[in-house]
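There are structures below to look over.
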Structure 1
Amino acid sequence: MTQEQIFEESSGNVFADLGLDDADELLTRGKIGIQVVRLLQRRNLKQQEISKILGITQREVSDLMKGEFQQFSEGKLLNFLKRLDIEVTLYLRPRNQDVETAIAL
């Protein structure tokens, strides 16, 4: 006897799918945090070096590298990108409108 598998389509935000109240913020932090970690991994830096560049403790570096992005605000994560010499461009647009109506800051 085989059991029928049940699948649920994702909304595109795993945090929303889990019913978390701050799902959009968590997704944004995750997206930014992943980019920070990728940049740091490419540079093959030691935690002490990362700590100095980002201006955080080695404990915070450890948390960052383990993907514990909830410990950092969106602003702090964006500041990490700045400290890594990455230019950040924000696009603002009303929800459910195409990219052509976006405003670049």
Structure 2
Amino acid sequence: MKAPLRALLVFFLMLFPIISFITVEVREWMLHDRVETYLIEEKGYAPEDIHSIETRSNRLRVSATVTFVDELYVHYTYTPFNGKIKQKGYVPVAGTGEKVVYNKLKHIE
């Protein structure tokens, strides 16, 4: 009786990290898709206007960093909030030499 119980416990302990990894990857993929859809369909950007969308997870939160083609020196952060996508803020990219002035940014919401 102890051997099958031990084997079952080991199986679930091995399965837990795999399920956790898959869950995080799926959440990041879903947010990437939602942010891209939000920017194209709701905000009217063309796919060519978006340089990159990168998603990250930390603990329970998932966020997306968007870089636009015409402002490669600024990363805009988007997060899900109450079922909608919201722009959380922006961060200047270090090392670009560009000076970021808030009222001259093109993609602030």
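No value in this document is a laboratory result; all are computed from the given coordinates. It should be emphasised that the depicted structure is a prediction, and the values quoted were computed from it without experimental measurement. Cβ atoms are built from the backbone, for glycine too; each structure is taken alone.
Starting from the value 0.97: which structure in 1, 2 was Rg/Rh (Cα atoms, Kirkwood Rh), for residues 26-65 alone calculated from? Can you show the working numbers first?
Values: 1: 0.97; 2: 1.01.
Answer for the origin of the read-out: 1.
When semi-axes √(5λ) of the Cα gyration tensor in Å is computed across structures 1, 2, the figure 40, 15, 11 traces back to 2.
Comparing mean count of other Cβ atoms within 10 Å over residues 2-9 across 1, 2, which is largest? Please list the in-between numbers first.
Details: 1: 5.0; 2: 8.8.
Comparing 1, 2, the top value of mean count of other Cβ atoms within 10 Å over residues 2-9 belongs to 2.
Computing helix-only ellipticity at 222 nm (-39500 (n - 2.57) for each DSSP H run of 4 or more, over all residues; to 500) across structures 1, 2 gives -12000 for structure 2.
When distance in nm of label points 7 Å out along Cα→Cβ at positions 10 and 34 is calculated for each of the structures 1, 2, which structure yields the highest value? Please report the intermediate quantities before stating the final value.
Details: 1: 0.8; 2: 4.0.
Ranking 1, 2 on distance in nm of label points 7 Å out along Cα→Cβ at positions 10 and 34, first place is 2.
Each of 1, 2 could give relative contact order in percent (Cα under 8 Å, 6 or more apart), but the derived value 20 comes from 1.
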